[in-house]
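All of the numbers you see were taken from the coordinates with simple rules; none came from a lab. Note that the coordinates shown come from a computational prediction; the quantities given were computed from them, not determined experimentally. Cβ atoms are built from the backbone, for glycine too; each structure is taken alone.
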Structure 1
Amino acid sequence: MKIKAIIFRKDGFMMQGFAFGGEGGTFDNTVRYRSSLQNYLIDTGKEVILVDTGIPIGTPEESPNEQSPIYTGKDVTDYMSAFKNLGYAPEQVTKILLTHKHADHSGCLALFPNAKIYASKEEAGAEELKGLNNVVPVSFTDGPYYNFPASQKITEGVYFIQAKGHTKGNSIVITETDGIFYMLHGDVTYTDEALYENKVSVVYEDVAEARITLDRVRDFIAHHPTVYLSTHTPLGYENLESKKIIDLNNPPETIPVGEIVFKTKTGKYVCSVCGYVYDPAETGVPFEDLEDWVCPRCKQPKSKFNPA
């Protein structure tokens, strides 16, 4: 079994308060952690399985400022080009395991014509999945997977696991190969530093469930040799490349964020959580004039938007 990273944005950042602040506390927002965007591919030798499918093609880059809580990075390429650069064709993909509905994870679902899309039953009817006739609602009927109470076996060595919190239907994927467990998650944490520090991010639909999930993830990692594959930090693909087994008692030294380049703005605004684009030219309402407004897709406030 081979696992590969599909990398399409690099050189972003997130503030400590964004990554750590879900349960309150005092944080130093001059501390920034590296950010990126990547999803993953599992090649079992018999079939090609994707875990999430990037942002929609054509989503503009964000233009961060000093107050931006998260900047997902600059485009390396688009998701589909990154996928094809690994040597695969869309027709080869048989299954897509969706960790959650947000568009930075579900943006290219429609571009894989032969794939069944596995999503938790809570996510299967989400707006981001509307119009797709190949969605398989998952009820996690295969019982516990180690300390996780509910799971679904997808194929030999690949398990889809209920992990609520970030969204009410959030899931994770664990693959077993050569005695190592690879945990492919969406946004249980945004950066691995939060995993080591045991901190929930500020983006969740149910903070109590997010805490339970993070506790279960950390307990699993403490008892099993696990490579932790994140979506929003380059530590995800760096862990994969080095087959780094997570030791919660020995966090690695944080690599500093590189130089931040501020780009010319287009007048549009992009949700840093789900990728929704607000265009004042279409609505006739300047972004600054929106009152008590939240992202229509993921319900996050204006503060989570960056200029595009």
Structure 2
Amino acid sequence: MVQAEIKTRFEVGPITFIARHELWDGNIQDHADQGVSIVVQGIVDGEETTLLRFNCFDVERSYIYGPENPNLKSDGPMMLAGRTEGSTGMGKLYRMDPTADGNPIGWTIKTMKSKLPDMLERAGYPEIAKELDLEELMDTLPELEATARELFVSKRNVVKHNRGTDIFEAGNIRFGLEMRRLPVGDGGLAIHVLSDLGGTSEKSYVEETELMAFDLFWDGPHYHYGPRNKNHRIYWDRTLVQDYLGWVLDKIEGKKLGAMIERAGYPGVAADLDQDMIDAVLPALTTKAREMLDLGESLTGHPGLPLDPTPNMVSN
């Protein structure tokens, strides 16, 4: 069944709302995150211009006045005088308080219902604020909200990797090692951290789920928090980290894996980790991982890189 394409642009007099899903990668786009942006655009000096932007992400929950207004003046409190003066040319960013404001999409729509003209004026566009038809705005915002919520769920970027060719059991988790190669040519050794979720093997349905993935790629080395959940990806700084396997082993031996699994969205698994069982399999895992890295070097000149592409089970 072919799904109808989601409407993402809504025109209300002089402004246009645009909702889109965005995926940010750590050390590429500021920090690891994903979610929905809601942008308010209008025509300024004959050019389509972003007047306001709302970031409704997993982590980044903020809104920006006049992100393209070079004349926007800072108006911080008097007690901070000297630190907030002048024109930044980058707009004025405020952060939503996730504790007080709740769901960022709900907060954004609720705020625009009562404050959009004021926000447009604050952003430096009083003429556009005066032209806004509030009745038409109220008719449009519910549809915009429905679209934003649908995008947040349906467009979330997740991935299902292969489980690995060599498996090491360690209590309530297991490690899977795999030599991966992407169609673009990048690749290397992958370390998958897996666990059985959703029941018990004898009584009900159980699904093996990848909690963490460490992709020790020769060109774009990175790791995933919750590939099937949040899928927040962070790329290593290759100037500071050069032995990626050593970095991963250091985190496991240093008892950081539990905190990482919790951040990935699996606190119950993290609470049940048995560090003694993890430590017991690390020598064999390390030996095999080094062998696979060496094999890749001998085959291709890059550690851990296999000759042929190894597609994921699910790409999204």
Structure 3
Amino acid sequence: MASRYLSFARHEWAALRAATPLTLDESDVVALRGINEHLALDEVVEVYLPLSRLLNLFVNATRSLHQATGAFLGELPAPVPFVVGLAGSVAVGKSTTARVLQALLARWPDHPRVDLVATDGFLLTNAELDARGLGARKGFPESYDVRALVGFLAELKSGVGEVRAPVYSHDRYDIVEGEDQIVRQPDIVIVEGLNVLQPPPPPTAGHAALAVSDYFDFTIYVDAATADIERWYVERFLTLCETSFQDPQSFFHGYASLSPEQAGDLARYVWREINLPNLTEHILPTRERAHLVLSKGPDHQVERVLLRRL
């Protein structure tokens, strides 16, 4: 059976950069790098610059479609953002990918305003998760306020001047009460999260429900071998035990006193009982729904890019 994807080795993908200028330097890359990730400038050049060029072409093509619709209706189209959905496992590097794309896309002259929204802000509060018996399933599809997230995206795509998203604190491990991220008509919005490519639920009472992914103009899945993601997760957990978990205000401060062996055992348990089931049952099955897949090797470097045929 023919694949629905065009497959590019890294050097083949890099050639598609064409004349796209490099607008980041080494210090920018260091600032964008995630915990225990080894993002280098050459990866920005060979992987993310071609991707930013592709997205720029999609943004401009989508604007042309809006203008064509406006011409048909005899009215000026309302400005709406181009929305990119970015999915993948815990510890695979989604957040770094999102930050790099945000930085690169914001340097294109025709769409300088690029916002990044993490779906962590739409998790149910810890109190609500506990009340529903979902305290151990944070990150699973049922742990999100999907209705609120869909409402947020619907407002974005309706051209509402100011849209608010809740804010999540990884240190507090909970929603920050009374704090919002305000999104004011950006040119592009990147929505990053574990389960953003989930299909819509089955229709109820004859009415089809909308999915988060229905509001995306382009979707990306960050992929890697499961064994590599587990290793990255454990390594990140050990680093956090030595850094942010040392803060007495951290939700995870109790882990700061664990020995490396104890911390490693705990991280592997959490991976096995929570993150791996979420990946295999809910996240990985959505990979085929993405327009583009970034496939990483054991060193966190993107080795292959898959681009879905139109």
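Key figures
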| item | result |
| --- | --- |
| Among 1, 2, 3, structure where log10 I(q)/I(0) by the Debye sum over Cα atoms at q = 0.07 Å⁻¹ as derived comes to -0.39 | 2 |
| Structure responsible for 2.5, with distance in nm of label points 7 Å out along Cα→Cβ at positions 11 and 27 calculated and labels 1, 2, 3 on offer | 1 |
| Volume of the Cα convex hull per residue in Å³, for residues 123-234 alone - structure with the largest value, from 1, 2, 3 | 2 |
| When mean count of other Cβ atoms within 10 Å over residues 99-106 is computed for each of 1, 2, 3, the largest belongs to | 1 |
| Given 20 for relative contact order in percent (Cα under 8 Å, 6 or more apart), calculated: source structure among 1, 2, 3 | 1 |
| Origin of the value 0.95, where FRET efficiency 1/(1 + (r/R0)^6) of positions 115 and 219 (r between Cβ atoms, R0 = 30 Å, to 0.05) was derived from one of 1, 2, 3 | 3 |
